[in-house]
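Asks: What follows are several structures.
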Structure P
Amino acid sequence: MSERSDLQRALFDAWNEQGMAALETEQFKQFVRTQVHPELEARVFGNPMLPDTYRGRAGWERVIREWNEIWEEMSYEVEEVLESEDTLVMVVRLRGRGSESGVDVDSTWGWVLRYRDGQIARWEIHRDPDRARAALTDA
């Protein structure tokens, strides 16, 4: 495991334990300041409720808030980690309940984090984990 994947796992753990309150912790705020590139671009593929491209550190926080507004409750389990020099791919199992629909969800998504200058410059969440895995060969 790399430091990058350890940091991401720690964020998932914090989220599982604290939910939205994790956004207000010093751990999260420090992560954003030190690990998120000021010119970040973030996208969620496969969820029509989040069609925007989110930009910068404020965009990082916004996409996380909007993502979590969709869910009444949600937990994350990292199932697979793949890495290259500038890309981290995490296959993550999500279990929860939709806030509007009340439908239980148990699905697997792929997170792609691309680094520039030691910080996350592009963050993608893919409904299809294979699209996320392909990011390593597309880099």
Structure Q
Amino acid sequence: MENSSRKQLLAGDRGIHEVLDGFDDAVLMTSSETSPGQVHGRPMRIAEVDEDGTLWFFTSIDSAKVREALLDSQAYVVCQSSSRQVILNGKIGVVIDRMRIDQLWGHQLETWFPEGKDDPTLGLLHFAPRAPIMLMMQ
């Protein structure tokens, strides 16, 4: 059932920054490590979007999402508001880079990482989207 007021389009010439403008959070979807053929989604705070469109997320390196990313780098990122939805398909990787962690760190992250940016289990996920980007708007 398709809502006639909903437009579905490919982002085309829109840059990833324009498409993701206003989104601080996303659902990261990876292949489930416990249920082959299924995806596992979890909400994530977007730490940064690079000029080339790479999205960065903080993570604990001993988490299921890291194990899933190492098993299968294919992933999706979904962002949704009351008026639009963005679906990105791409590759996810794990990065442990203390300089990059320092650059992206914000004190609001202490909610999830109480040991701060020096937490030995702190790492980053980088997501490189592939075109096309699906954008659905009301």
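Where a number appears in this text, it was derived from the coordinates with a stated rule and is not lab data. Please read all numbers here as calculations on a predicted model, not as lab measurements. Cβ atoms are built from the backbone, for glycine too; each structure is taken alone.
Asks: If distance in nm of label points 7 Å out along Cα→Cβ at positions 18 and 82 computes to 3.2, which of P, Q did it come from?
Replies: Considering all the candidates, the number was obtained from P.
Asks: Who wins on mean projected area of the Cα convex hull in nm², for residues 26-97 alone among P, Q, i.e. which is largest?
Replies: Max of mean projected area of the Cα convex hull in nm², for residues 26-97 alone: P.
Asks: Using relative contact order in percent (Cα under 8 Å, 6 or more apart) as the calculated read-out, with 22 as its value, let me know the right label among P, Q.
Replies: P
Asks: Follow-up question, since we're still on this one. Supply the structure label, taken from P, Q, corresponding to helix-only ellipticity at 222 nm (-39500 (n - 2.57) for each DSSP H run of 4 or more, over all residues; to 500) with the calculated value -3500.
Replies: Answer for the origin of the read-out: Q.
Asks: Name the one structure among P, Q that Rg and Dmax of the Cα atoms in Å of 15.6, 50 was derived from.
Replies: Comparing all candidates, it corresponds to Q.
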